[in-house]
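Take a look at the structures listed below.
Just so you know, all these numbers are worked out from the coordinates, no wet-lab data involved. Since the structure is predicted, the reported quantities are computational estimates derived from the model, not experimental observations. Cβ atoms are built from the backbone, for glycine too; each structure is taken alone.
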Structure I
Amino acid sequence: MVQTRLNPIVLIPARMASTRLPGKPLADIHGEPMIVHVWRRAMEAGVGPVLVAAAEQEIVDAIARAGGRAILTDPDHQRGTDRIGEALAKVDPDGRYDTVVNVQGDLPTIDPRIIRDSLLPLADPQVDIATLVAEIKLEDERTNPNVVKCVAGFRPGETIARALYFTRVTAPAREGPHYHHIGLYSYRRAALERYRRLQPGVLEVRESLEQLRALENGMRIDAVLVDTVPLGVDTPADLERARKMLAPQ
């Protein structure tokens, strides 16, 4: 395997529209908006410049007040990949950054280390996209359709494996570990641009999982096995959990 040197940029898509928690990027967590906490975690990862791709000016202003960089994007984007694609084209039209780390804007407690880990599979030039998984420890998560599973065969002692499928059901069959997919992606820039041009896939629509679009079109996704699942803030209850986790010591 020939290792390739990467020049990453971290992009965080964020928009105020949310069915279960409207305005969540600006939800207060100990005096700072949630999106600022996410931006700080991404900065702490130290993999490259961090930019928030915002749907609204209020988000841009919040990041600016914290000393960060944000760019206003089309509020009508429905997919985070389209939002980061627009932001990337605006901030780097010459293509200096060859790798894009897409950190979701609702992960205020994310460990910066796993942001760095998401880049590891891209050392292999055959990999188009990298993502993260963690072994499922709770039995109810194995059958919960809201917990997306990644089907990947990790050999003993290895922490990187090819993602063969993503599903909402319990898979694979029989005894053995199952893996909780964490929706953070590192893309080769060319792969991101190709992905954005693709039409929705048959299995993507059936499972309601956008990452299947890449697999259905022959793109390679490798997964990194990590030991923690970051809290995604989707509801008021999640927000309270985040506030407790980030409470000053």
Structure II
Amino acid sequence: MQTVSLLGICASPRERGNSRYLLELALAAADAAAAGRVASDLYSFSRKEIGPCISCFRCEELGDCAIEDDFQKLRDAWMAADAIIYSVPVYHMGIPGQLKCFIDRLGNTLCAEEGGGSTKLLKAVGVAAQGDCIFSGQEQVMTALINHAVLMGCIPVAGDPWQSYLGAAGWTRNDLGQDSLQRLYESGEEDAQIAVTAAESLGKRVVEMALLLKAGGAACRGMLASEAAYDAFLERLRSEDQGPG
């Protein structure tokens, strides 16, 4: 039976906040949709240090980033996962700098490992984005992370329309509280209701797509094995075949 390793990444510097709230809803919906077939983990950027790429190109020599900080642990978890859900606060109509640092270093080190060639990681990737104000960059954040998914050879996944076209988007009516989105939802505020519905459908669709990708990969091993671009994806399938130990 195929199972899914699902990594939720909360890109907020807050320990608890609105981004984590949406992410936990998405992870819970994924677990409910594929009960017994998904193992989820939540990584928070809170109190983490991930510096920027310094363009030293040492990854081409080392096969890894020369800067040692919290990047390596998240990189390993990201590479091992079958599915990724990002939950991101909007910063200046874009993604937070620490997440951008991670993405830059992830892409550059992976490219170095592959000798500059393409790789098809075939992870299902979903995005939730929230900000203080409406129309303040949520769609730009989701589009940037969808572009990142495509560059990494992954499959972007949205929730269900009409609440979700690119992912799950929310806003807090300029309430800066760490629990503002949850409070708005519990009070029946319509836009918060939409954000929660979108986050839940996002989690469900991401885990479903990951199961479909793994089942398809297992059925097409022979064809995929002839191309090095699929090596990392096939290695994930082999690891599941071998099981613990």
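Given a computed value of -14500 for helix-only ellipticity at 222 nm (-39500 (n - 2.57) for each DSSP H run of 4 or more, over all residues; to 500), which structure among I, II does it belong to?
On the way: I: -8000; II: -14500.
That value comes from structure II.
Given that FRET efficiency 1/(1 + (r/R0)^6) of positions 27 and 51 (r between Cβ atoms, R0 = 30 Å, to 0.05), derived from a single structure, equals 0.60, which label among I, II identifies that structure?
II
Could you figure out which one of I, II the value 1.7 for distance in nm of label points 7 Å out along Cα→Cβ at positions 67 and 91 was computed from? Don't jump to the answer; show the numbers that get you there.
Working: I: 1.7; II: 1.2.
Corresponding structure: I.
Can you tell which of I, II yields 0.35 when FRET efficiency 1/(1 + (r/R0)^6) of positions 19 and 171 (r between Cβ atoms, R0 = 25 Å, to 0.05) is derived from it?
On the way: I: 0.35; II: 1.00.
So the calculation was done on I.
38, 9, 5 is what came out when semi-axes √(5λ) of the Cα gyration tensor in Å, for residues 187-234 alone was calculated for one structure; which of I, II is it?
On the way: I: 22, 15, 11; II: 38, 9, 5.
Going label by label, the one that fits is II.
Where does the value 3.5 come from, among I, II, when distance in nm of label points 7 Å out along Cα→Cβ at positions 139 and 195 is the thing being computed?
Numbers: I: 3.5; II: 1.8.
Source structure: I.
Assign the value 0.35, calculated as FRET efficiency 1/(1 + (r/R0)^6) of positions 35 and 155 (r between Cβ atoms, R0 = 35 Å, to 0.05), to the correct structure from I, II.
I
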